[in-house]
1. Here helix-only ellipticity at 222 nm (-39500 (n - 2.57) for each DSSP H run of 4 or more, over all residues; to 500) was calculated and came to -15500; which of the structures 1, 2 was it taken from?
2. Comparing structures 1, 2 by FRET efficiency 1/(1 + (r/R0)^6) of positions 43 and 99 (r between Cβ atoms, R0 = 25 Å, to 0.05), which one has the largest value?
3. Hey, mean count of other Cβ atoms within 10 Å over residues 51-58 derived from one of 1, 2 reads 11.5; which structure?
4. Please state which of the structures 1, 2 yields 1.09 when Rg/Rh (Cα atoms, Kirkwood Rh) is computed from it.
5. For the read-out FRET efficiency 1/(1 + (r/R0)^6) of positions 11 and 83 (r between Cβ atoms, R0 = 41 Å, to 0.05), a value of 0.75 was computed from one structure; give its label from 1, 2.
6. Give the label, chosen from 1, 2, of the structure having the highest value of relative contact order in percent (Cα under 8 Å, 6 or more apart).
Structure 1
């Protein structure tokens with residue numbers, strides 16, 4: 001059973017799982033993603049929740065719908081997704097991470113594990 005975080009809607013958590021599958025190449029471009037029903041059953045969630053996760057990727061042109069056949073990773077979908085996720089990371093996640101690094105007075109050697117932190 002999947003443990004869901006209360007900090008984020010379930011459809012966004014499912015979306016993130018799909019993003020990881022695409023970025024890691026688990027499902028290459030042109031290949032079918034798991035069906036909405038399969039994911040809904042596997043994760044014990046409402047199919048509409050899964051559909052919403054897929055729709056957000058369709059809106060980014062990362063996933064295409066093929067009527068009666070399912071959802072597929074679009075051609076150049078991985079590259080589009082990578083660009084989108086990098087941009088989002090730099091705009092949303094990095095400022096918070098960077099501020100935390102600065103507050104903890106860490107440097108590159110600390111971050112790369114080249115020096116032991118006491």
Structure 2
């Protein structure tokens with residue numbers, strides 16, 4: 001049980017850290033947020049729990065391909081906000097666009113067996 005509490009605390013602390021840094025400097029917050037911290041933590045937790053490096057290699061490879069469609073969020077959200085759309089609708093639309101891009105990427109990956 002303590003292990004799950006540790007995982008939760010470390011993961012939550014990183015999110016709080018990014019949001020606090022972003023209040024002071026959007027560039028510093030963006031730099032920290034752009035690091036693959038969630039992926040790194042997942043690799044560490046998975047290795048600690050399983051010791052299976054092949055599973056980590058597969059996860060890393062899958063993450064690579066799914067980072068590409070996730071970039072839609074970072075293009076659509078600022079585009080909508082700069083056009084005066086309110087935050088919540090912009091976020092919802094950007095998330096929808098990202099989900100659509102994920103679906104397209106998954107179809108492409110199945111089609112080409114990446």
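1. Working through the options, I get structure 1.
2. 2
3. Working through the options, I get structure 2.
4. For Rg/Rh (Cα atoms, Kirkwood Rh), the value 1.09 is produced by structure 1.
5. It traces back to 2.
6. Details: 1: 22; 2: 17.
Structure 1 gives the largest value of relative contact order in percent (Cα under 8 Å, 6 or more apart) among 1, 2.
Here, each number is a calculation from the coordinates, and none is a lab measurement. Not measured: the values here are computed from a predicted model. Cβ atoms are built from the backbone, for glycine too; each structure is taken alone.
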